[in-house]
Structures are given as C-alpha cells and as structure tokens.
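J.: Structures are listed in the sections that come next.
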Structure P
Amino acid sequence: MRILAFLLIITNLLSCTGTQKKQIPSEKTDNPALTKALDSVFRKNELLGLSVTLIGNGKPVYEGYFGTANITTQKPIDKSTIFRIASISKTFTATALMQLEEKGLVDLHTDVSDYLGWELKHPEFPEKIITLHQLLSHQSSIRDGEGYARFSSEMISEKLDIKELFQPEGAYFTPDMFAAHEPGNYFSYTNCTWGLIASIIEKVSGLTFDEYCRKNIFNPLNMKADFNVARITEPENLAALYRYKDGAWEAQADEYSEKSPESRLYPEYSPGKNGLIFGPQGSLRISAPDLYTFTQAIMNEGEIDSVSVLTKESVGKMMQTHWRYTGDNGDTWDNFFMAYGYGIHHLTNTESADFIYPTENMSGHPGIAYGLLSDLYFDPETRNGLIFITNGSKQSFEYGKKSSFYQVEEDVFQSTLPFMSDFLNKQPETEGSR
C-alpha cells in the first residue's frame, strides 16, 4: 500500500462514452453543468475547499472554486487563494537546479560530495558515487528513514547541518536512510533528498534556496509564490490545511488568522548548510492561477511572453523518462509511480493503475500533506491538463476503484471528462500558434 505519510498523489481515469460534439471554447468560460458536477464531488467527498483548473490547447478553459480557505476567518477559496502544494514543489526545485546546469555550474553526473563539501556515500556501497541525476529521479538509494522526521522537527531550533542526517556518524542518521540497493539502479520515492538538491543550489549560487527561486523563477514569471511563507505578500490569502478529527476540523498547517507567518531563515544561517529548512520537497506556497503560469512555461519549452526560465534543452531533460518500472527496479507505491523524469512524474496509462484521461499522456506531479491533496498534470503534446487542490476532507483519502489514484481524484476526473472530451479529441495547435 502507498504510505500516506510522506506523499502525494492525485487522480485519474475514465473511458470515453459517446459525447455529443459541442463548440470548443478558446478562452476560459463559465460552465454551469461542470460547476454543478464538481459541486457534487465537493459535497460527496465532504471537502473543506476545492480548486479545479482545466487546461485545453494550452489555455485555462475553466476555473472552479468551492468551499472555505480558513475556518476562523471564513475566507472562501477563490483564484487568489495560496496553497502549500506539497510535492508539486519538487518540479520547481528541479527547475532551479536545471537553471544552474544550463550555466555549467553543476554537472548532473558528478559526485554530489564535490558540491556539498562533505562525503555522501551509501554505507554498503561506498565505491558508488551519488549524483544529481540520481537525486532528481529518485534513484540515489536514499530513503526517508526514521531519522528524517526527528531531523525535520529540530533542524531550525538546533540550527542543524544537513550532513547530520546523511553521514553514518551524524546525530540524526539511522540505518534505514539507505535502501538495500546500490545507487543508480532502483527507484525509491523520497523527500529528504530534495534537501540535498536545495543545499547544492545554495552552495553553487551563494543564495538561500528561497531567495534563488524568487530571483530566478517567481519574480520573472510575476508569481506571488514563495518557499519562505514569511515572504508571502498577501498572507491573508493563505489556505489553512485541515484534517477532520473527533467531529471537528483541526488546522494542521498555515493557520495564520491570529499571527503572522515566521521566517524559516534564522540569522546565523549560511547558504548550503541545510536547504531542507525551506521545504524544497513540499513547502511551496502558490495559487492555482500561478501554477497554471508555471505549467504554461513548461509546455512552452521554458518561455512565456519572451520571459525564459529554462531552455528548450533543459525542459527536454526534465521531461525525459529517466526511470521506468520493469518489474523489479523500484517501489511503485501500488502501481502509482511507474515512470519518472527530473522532478516530473510520468503517467504510463497502465490499466487500473496510473492514468487520468486514457487518451492523454500526462506528466506533472501530485502532492499530499497535512490534509491537502493536489495535482498538476498535462500532456505536453496536446497541451491539455488540469490542476486540482483540496485543503481538507472529512473523509479519509481512500484508493479509487479504477486506478491507483484516490477516489476523490477519480471523481474530479470523471466529472471533468465530458467538458474536456472535445479537447481530448482535437488535434493540438501547431507550434507557430502558441
């Protein structure tokens, strides 16, 4: 079974039954029938809040917002709502690293010890190097062991160095931080390794990870997004994340109705010491419209309106499949993770497993944490996709009946399929029309 503790996931499926052809909208449109269908999903699954954005031919063609962002303030979910999106954050972290690779400042196949300034080795395979390629594609042999949770809870108060988690002599190291596989030949989805990537970004750039992303991703794309919650310019728009316990909603994260967010950056911190403090694996705060902007940049091979955040070659490397399940070369989380790029989850459309719309070859990333469930997926060829976010459910997230996504995800995709069917059956626009 997939372990709900550390991840994410989201969505999927459906077989297309005959749908009457209708005019395909070229711009975002209201759709009362779709809104009613999604409202039924919202109520059936007893969600606190729900945000759905549909992308057709590369454009946002529907936005739906339902429910509440913060119970205390009773602020509704709307297009200005900023969510802590969990593991979709990994795609942004990968983007930041690929920018440095473009400049020749990092080599994805070099021993990461050379960048960290301390030795990172698998204790059982010390002769094998660990590379950024392996970290980006979850093939480093590192796992989220028991030491990771304790390190995460104490790293700011104790001003910890990340090497204390990964070196055998470190105070937070536990033997289960490494799998029984040598680096480079087994997929094991992890969160802690993205702290290593963020630390290397800091070492190479000389900037803290949050500042690097502001300067090189968020500001150029005019996004109100940040890995440091204290730098969010409109904290009143933050959605609190909830779980439902003993008959009541309990805030798990981002409940700032009576206090301001505190910075994760302590005064003595120096870049490269511990990139985990900014949550490169899952702590990005961003709105659904800004998530679409980022998706558009990836679909446009790194560029929007003459603003480039990646080269075409870098986007190609991120989107390339660097690992595919062959039967014994990885932990698939119940046939959910079947293929992966650099911070990009590829769906293989395997029957009863990892698919959203059967005709679309979707890529992107899911997220799950603190009661939130999120997804960003798109087909780079047809330029169709979706963004789904909920900040809490009275029900526990249970697996769907037709796929390896959760039932609420299946419900969202089932409800959106009639609206999306015309886009799914339409040839993509030519490159010149983008």
Structure Q
Amino acid sequence: MRIITDFHLHSRYSRACSKELTIKNIAKMCERKGIQFVGTSDFTHPAWREEIGRELEPIDGGAFQLKDQSSSTRFLLSTEISCIYKRHGKTRRVHHIILFSHLAGVDHLIASLQARGCNLKSDGRPIIGLDSEELLKHVLEADPMGLLIPAHAWTPWFAVFGSQSGFDSLEECFGEMTKYIPAIETGLSSDPKMNWRLKQLDSIFLVSNSDAHSLDNLGREANVFEMPEPGYQELRRILVERDRTKFIETIEFFPEEGKYHVDGHRVCRFWCEPAQTKKLKGICPKCGKPLVVGVLNRVDRLADRPLDEQPKDATPYRSIVPLAELIGGAMGVGKASKTVKAEMDRILSDGRSEFGVLLDLPESELTRITTPEIVESICRMRAGEIQIRPGYDGEYGVVSLREDEGTKRKEQQASLF
C-alpha cells in the first residue's frame, strides 16, 4: 500500500502557529490532503502531551488512531527540538525531529530533559542547551526504537548544515553517534538533486516533511512509503535498514520557492545567486551589511559531486506547487481568498484528495472537474514548466505558471537589482 507520510509539523502550542492545529483538525485535513500517516508533533509540551493521551490510542505497529475512530488518519509520535550550544568554539543552533515508538518513551524523555532544567512549557518546539550528540543519547535511552533526524538540514540559522551556525559534516555534529542517524530532512529550500551533490549523504535517506505551522500547509512536502498499513515500526525499519525498495519517493516544494534558497538581504529587497555573492564579497550592495548566505550557496560550498551526477539507487522525487497557489494564480486572486476556497472545495469533492489531483488524476478527468486555466496550471507544474522569483533571507519565492504572469515576475525581478 502506498502510504503518504508527513512527520514534521506543529501544534497550536508552538510559537507563530495556528490555533486551529488540534489533533482532530489535523486528522481531518490529512484526509483532504491525502496523507495517511502524520506526526503528532510537539509531544514534549505538557498541554499537548495531555491532548495526545486524551485523543489518541495505540494500535498495532506503533501507530495511533483517534479514540472515537472518526478518522482513518493514523499518527506517529513526533516532535521538533531546538538545540543551542557551544561546540568547537562556535555557537551552534540545530533543530532535530524526534520520533518515538511508544508514549512511555516520550514520558521518559520529558522527565530526562526536565531533570536537566529544560523549559518544555514555553514552546511546542522547546529550546534546550543540550549538545546534539547528547540529545541523541537521551533519545535512545528513553526509547531504543526512537529516531533522531536533523530537521530542515540547510536552513541558515537553525540546521545541521546551516551557513550561520551549522557544521560541515554529520560526523562533526554527532561524533561517534553519527551511525544512528538514518536520514536528514532536506527542508523547503533544497531538494534531493541538490543534496545528491554531497557524497557523505549517499549512505542515508533524504526525507521531506511540511514543517507546517497551519492546517493548509500540511503535506507541502511529504514521503511516500510502501507499507501494508501505516506503522511506526515498519517506517523505522525502512529508514534504518535503508530499504530503498520500500521508500518510493518524496514529494517536494520547488526549492526556489523556499525562503532561504538564494543569498540576499530582505530589508533591502536584494537577492542574488552564489556567483554574484562571490563578486560582491558577501556584502549587500545597497546597505553594506553582510548578505544571508542561502541554501544554494551552502550546498555549493560543501559539494563534492557535479550537479547533474546522480548517486546510485537515489530515491525518486516529484515537485509540486500547493493546489491553492495554482488555483489562485489561474484565477488571478490570492491563495487565501474565498474564491479559491470555493474552487478547492469543488475540486476535492467526491472523495478526491489534493495529492491525487496534483499528482495522479489524468488530464481528461481534471478537465471534467475544473476550468481550463487551472488544468493548464496543474499540467505545467507536473512538467516543471514554472517560473520562480527565488526565496531569500526569510522571504518565500514567488511562483508563476502562466506566461503572462511570468513576464510580470521577470519585470519585478529586474527591479530588485
């Protein structure tokens, strides 16, 4: 069975996250999106941990379901933790995804972190002063079946390879514990093709998740596994044993749309690619302050493989633009407008899911259920025929799929220099 999985997201207890992020709302939205297996998120937060226990019950295989069985969505225990600490004479800020197989392990980790004085109440994604290597040891002590996966691995400020506070290798970050890292999360601003340029990543998986702060953003990136049914134990086996026959593909943002793809300075509305950054000696030509080095540049610096060379047995991927963006662009309105919502509801009626529409529904069927302009946008997306003003310094990229939109974007892009 093809199982679409998104195990990095947040609850309403995380900073800058929607109040609509409840267990039941997440389950309902996953059905609409076409996600069968989703992370609980934020299990270290005491109020959210209580809600997990109140709303979910364990089932076979290490998965959880709603106690009232009102949804077919299955959950796995997950959270994100921010580690800020000194290592090798430099302040490191690294975020990690933690996955557990049972609630006893969750409670063990919570108690262990609280004993070290960590404040778990202030944020669903807590900030702790614990070294990444030490955190991994605590995870495995709490649950030997637990997993730690570096989150959004290339984000400049908070990631294992981040340009501002990260490392140049997994070994530099995790030391002797590196062998227990089965995967890294590529993040919105990079895709597998970019990560393939590092030979050090050939022996681990590249996973993708939404890091959603709202219901609508669930599944903007995801993983597709072949499993008999959603289950943590099988997911872990696939990752730990590097079973490439069961990791079918990842579903990706176009990385240019990610908010740290290229270098830039948001205050000055200036962006550029690595070659120009080098000419500028890393300085913003408008204000004279340092540019924020983006993911494309950072990958370039660490790469030891040509751009077009693919490693053996690499997991395939497909890139998408969220359906609301496609509809909004085709209709000339904002993605959050009532017009877009109404059209989304119409397209996703009769049991259709967003992933099904974006990736699998034949063009003939698309033509039957929506407008020619929206069908054209979906087909262009599938063919990779898009134009993007890339994201930089915390600013998301801007996607256009119609030719008239593309002309306008190029004019806007030219005005930035």
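J.: For the read-out distance in nm of label points 7 Å out along Cα→Cβ at positions 89 and 377, a value of 2.3 was computed from one structure; give its label from P, Q.
T.: Traced to structure P.
J.: To continue, here is another question. Distance in nm of label points 7 Å out along Cα→Cβ at positions 33 and 49 was computed and gave 2.5; which structure, P, Q, did it come from?
T.: Going through each structure in turn, the value belongs to Q.
J.: Hey, another quick one. Work out the source of 173 here, i.e. which of P, Q gives that when volume of the Cα convex hull per residue in Å³, for residues 73-128 alone is computed.
T.: Source structure for this number: P.
J.: Given a value of 33, 19, 12 for semi-axes √(5λ) of the Cα gyration tensor in Å, for residues 161-296 alone, calculated from one of P, Q, which structure does it belong to?
T.: It must be structure Q, since only it matches.
J.: Out of P, Q, which has the highest value for distance in nm of label points 7 Å out along Cα→Cβ at positions 233 and 289?
T.: Sorting by distance in nm of label points 7 Å out along Cα→Cβ at positions 233 and 289 in descending order puts Q first.
J.: Related question: In terms of relative contact order in percent (Cα under 8 Å, 6 or more apart), which of structures P, Q is highest?
T.: P
J.: Starting from the value 2.0: which structure in P, Q was distance in nm of label points 7 Å out along Cα→Cβ at positions 81 and 345 calculated from?
T.: Corresponding structure: P.
Values quoted throughout were computed directly from the atomic coordinates according to the rules given, and no laboratory measurement underlies them. It should be emphasised that the depicted structure is a prediction, and the values quoted were computed from it without experimental measurement. Cβ atoms are built from the backbone, for glycine too; each structure is taken alone.
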